[in-house]
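Once you scroll down, you'll see the structures, which are given as structure tokens.
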Structure I
Amino acid sequence: MSFRPRRSVLYMPSSNAKALEKAKTLPVDGIIFDLEDAVAPDAKPAAREAAVAAVTSGEYGGRELTIRVNGLDTQWHADDIAAASAAAPDAIVVPKVGSAEEVRTLGAQMDRAGAPETTKLWAMIETPVAILDALAIAGASDRLGAFVMGTNDLVKELYAEHVPGRAPILPSLHTALLAARAAGIAIIDGVYNDVKDLDGFLAECEQGRRMGFDGKTLIHPGQVDGANRAFAPSEQAVEDARGILQAWEDGAGSGVVTYNGRMVENLHVESARRTLEIHEAIEALVEEQGTSPA
């Protein structure tokens, strides 16, 4: 399967019609139409209908469209899964997934509700038990397409604190990353809460990119451009990738290949190819959306 950009994945409350309309114009890679935390209990049925209408509208261009349902242990879950599966979004996002068995249960529910194979399951990893069982969760079903880090709940469950650099949860983030990469699924970093702190947000995006996350979940449209820049290959990275591939091609059979004085091995070639694949996928998405690159 070709690479799909997930630099910026924005939570949008499905009970807010104005927000849903605005999302059609944002240069965001993905949208999570939220039926859970952002929606009051008495507004959930109407929000469910609005999310389904948004997903099936055909008005969001090439953006990856997902629906976050309410958790397995809630009274709204069954209706959410049925409606979301019928709408056939790119993925159904489920909060507080804690075991491989829950993944299999969710997959079975989606099958029974008629969700096509193209609709993936995104599991939110946000509890200590999920971190400790991350590898089993990641490999539990072919339906599972991504981990979404729920860092706010994780901090709460650990009795930790939100601090710059996220030292209290770095071991948990690394564990989830290892599991996702071992299973070959995507992994999207958690949200940054202070929407007015741009410097802090950009620093956390840079940290997430360096760690290996595919992108970041967002809670405000003002965070989109920063995430898009942080999780896209820089112009220099693209230039170097092209140079490495050219040097590798030119030096075929010579035994030793160098680029800008550095030895080039097969692992560098694989990384360069991935960089260009990401770059080209982002360019294609931007062109399809009709938005400007961040």
Structure II
Amino acid sequence: MKYVDAAQVQKKMNSRLTVNNFAKSIFLFATLIGLVVLIILFYRVISQSMGWIDLQFITNKLSTMADRAGIMGAIMGTLWLMLVVAPITLFLGVGTAIYLEEYAKKGRLQRFLQMNISNLAGVPSIVFGILGLTIFVRAAGLGNIVLAGGLTMALLVLPIVVVASQEAIRSVPGYLREASYGMGATKWQTIKNIVLPASIPGILTGVILALSRAIGETAPLVVLGIPALLIPLPEGIFDKFTVLPMQIYYWTIDAALVAEYANLAAATIVVLLFILLVMNSIAVIIRNKFQRRF
């Protein structure tokens, strides 16, 4: 029997505990730095927005007068943008996920598609802006209207919806499919009546989170040349528009000339954060309320 030196074992354990405590301290320090920066930014935004957020600010249109400026145009533009993005990402994203998980044969083509979708999820958003500028604004001749912006943002968040939908579909136990096939159901009947109802909470959560990202993106819209000027309120998908992130961007730049624009930008940030918080809360509620246990 091989003799084990207890002192040597204790020494190795102490060494590992030291390394573990050091790594734990580093990770805690990094977390605290992020939290401190976030708290400082949040405090600055809240303090600068105090006294500027009211009903007039929400309902007024853009104005060159800081005390009369409002964000109704940006809110309407954001809503119209989401009306384009939501159905495209929902149908294309879920449809792609169903094909890859239920119909596509496991092989090179399926791995190739899966790899590219995963890679697209990590592509910088400005690249999608350049793609939208080339295809929708110039090649298709749409210009910087709601439809062009919506199609561009749909391309941006589509990989996120596909990946989230795939994970939701994979979470459905295989024995549910087998039971459906055993009762004589076709593949589509099984998908429609068994797989989709069971995976809807995960799919809806992914869609809502993807829309939250689309609402907060600025870079693709800057590339498309979306204005933040005194334009009429958009009334359809073929009208020019602006959105909340673009309004924040331009007011932040103009704050160098007019100090009050910094307060307007901070107030708009608070409104945008509130919208994102509501959307993320809805996603959590849907996941917790409708998630099934198998």
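Supply the structure label, taken from I, II, corresponding to distance in nm of label points 7 Å out along Cα→Cβ at positions 224 and 248 with the calculated value 1.8. Let's see the in-between values first.
Details: I: 3.4; II: 1.8.
It was calculated from structure II.
Kindly point out which one of I, II the value 25 was derived from, the read-out being relative contact order in percent (Cα under 8 Å, 6 or more apart).
Checking each candidate, the match is II.
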Practice task
Identify which of structures I, II gives the largest calculated value of distance in nm of label points 7 Å out along Cα→Cβ at positions 24 and 88.
Solution key: II
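Among I, II, considering only distance in nm of label points 7 Å out along Cα→Cβ at positions 40 and 80, which has the greatest calculated value? Provide the component values of the computation, followed by the final result.
Numbers: I: 1.8; II: 4.0.
Comparing I, II, the top value of distance in nm of label points 7 Å out along Cα→Cβ at positions 40 and 80 belongs to II.
Looking at structures I, II, which one was helix-only ellipticity at 222 nm (-39500 (n - 2.57) for each DSSP H run of 4 or more, over all residues; to 500) calculated from, given that it came out as -14000? It would help to have the intermediate numbers written out before the result.
Numbers: I: -14000; II: -23500.
Label of the source structure: I.
Quick one: mean projected area of the Cα convex hull in nm² came out at 24.9 when computed from one of I, II, so which one is it?
Values: I: 16.2; II: 24.9.
Answer by label: II.
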Completion exercise
Working back from 13.8 (mean count of other Cβ atoms within 10 Å over residues 184-191, computed), options I, II, answer is structure II
Fill in the blank from the handout: Candidates I, II; Kirkwood radius over Cα pairs in Å, for residues 32-71 alone computed = 11.7; producing structure is II
Fill in the blank from the handout: With distance in nm of label points 7 Å out along Cα→Cβ at positions 48 and 216 computed for every candidate in I, II, 3.4 is reproduced by structure I
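No value in this document is a laboratory result; all are computed from the given coordinates. Worth saying up front: this structure is predicted, and the values here are computed from it rather than measured. Cβ atoms are built from the backbone, for glycine too; each structure is taken alone.
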